[in-house]
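Dropping the structures in below, format is structure tokens.
Laboratory data are not the source of any read-out in this text; all were calculated from the coordinates shown. Not measured: the values here are computed from a predicted model. Cβ atoms are built from the backbone, for glycine too; each structure is taken alone.
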Structure I
Amino acid sequence: MNQGRAAAADHDIPGGYASVRDAYDTVAGDYAAYFPDTWAETSLDLAMVDAFVAAVGEGAEVLDAGCGAGRMSRYLADRGLRPRGLDLSPGMVAMARRDHPDLAFGVASLDALPLADASVDGVLLWYSVIHTPPSGLHRLLAEAVRVCRPGGHLLVASQSGLGVRDVAPSYRRFGHDIVLERHLHTADDLADGLAAAGAAEVARLVRRATATERDDQAAVLAQRA
């Protein structure tokens, strides 16, 4: 998932932010096993993804930016889209290729996408901005808008709120001693970043945390001008 932390030193490493990349490389196998599909999403969450699918249209070529182990790419493909997944973590991409050999995946930092301008019909950033601090959010969203064709759609989701959460303890039960934090972003943060890059909000979802979640959730669907 997955984009980098605020540490300036991470920006000096080709391919993105090293600390987050290394963390996901470490947990990739267990992550893929624990999240093989969309079981963790609520019906409301998936309704936003389905709205994105309908907006781009059957057969659309879309980017799953921060694809992780490929579960959302599979969801998009099963609904008639042609997804291409990119992720910061080579370990996660290896899991995606293993579990979804019929789909295309590659390694890339989401703030420097290896795609031409206006080259895809849509971009999904499904919880792939959560390791990006507020200071880097606009740059990441601008990259997503850059590669989206005029009239194309983008869907961005994140835990909602302000501040930083330490998520490393969640992985200790699997025996992984890693360093990993996530940043909260409100729906306004997401919509403002997209608007600044030239994509207007179409719809948003803000839902309260379920019993197993610590934070509320936010998703914004936007269309590039």
Structure II
Amino acid sequence: MTVERKEQGATRHNILHLLRRRGQMTALELSRELKIGAVGVRQHLALLERDGLVQVTGVRRSIGRPSHLYELTAEAEQHFPKQYDTFALDLLDYIADHGGEEAIEQVFHARRYAIAQSYTSRLCGKTRAQQVAELASILTDQGYMCDFEQLDDGSFILTEHNCPIDCIARRHGQSCEQELKLYEQLLGTPLTRDTTIASGGPYCRYHIPAAYSEDSEFESV
């Protein structure tokens, strides 16, 4: 059973790579390339379509019955090698070499401002508990594997179990500082952070005050 699952996984892997190299293909064309039956290929395509990795994009009409054309979805891109981290580090190193640490600070500040503009409306007008829940949801969608809990005194602990920009954070500490300022800006209150993944901790953990008070006028710059 384990061998069979591995073979099925390898077949779907090969289908994805063929579609990446060739573009749109029919089930029959994939069958010929993979040297397996068309019925089996269609079963694999159905599973890939269910998982959101492949979609029918049109029909090829020729002699005989029309054939569906299959292509990759945007979601399938995650299954192919990427070097975003290397590119980002190279770009930041270039900025640092030519503009110094001040230039790096400006980059992360501008990024924080853009993110805040995108998400402020999702937290505006909510209670502190609702804001923390919404922020945790936003962060999870961005790959931070975030959860939170409310303590007996009404305050909150927000924990990020993953850092999607870990390689950048370890080299450029400004990213962590701007992250803290971003959450303070979105929640409208000062936060404390006792550990980060970039500093060798198992997670990034923030303590958030219980409710709005005089700190509700807090603004981060």
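Taking mean count of other Cβ atoms within 10 Å over residues 69-76 as the quantity of interest, name the structure among I, II where it is greatest. Show your work: numbers first, answer last.
Details: I: 25.1; II: 16.5.
When mean count of other Cβ atoms within 10 Å over residues 69-76 is calculated for I, II, structure I comes out on top.
Tell me which structure, out of I, II, gives -17500 once helix-only ellipticity at 222 nm (-39500 (n - 2.57) for each DSSP H run of 4 or more, over all residues; to 500) is calculated.
Working through the options, I get structure II.
By the measure Kirkwood radius over Cα pairs in Å, tell me the structure among I, II with the highest figure.
II
For structures I, II, which has the highest computed value of relative contact order in percent (Cα under 8 Å, 6 or more apart)?
Working: I: 20; II: 13.
Max of relative contact order in percent (Cα under 8 Å, 6 or more apart): I.
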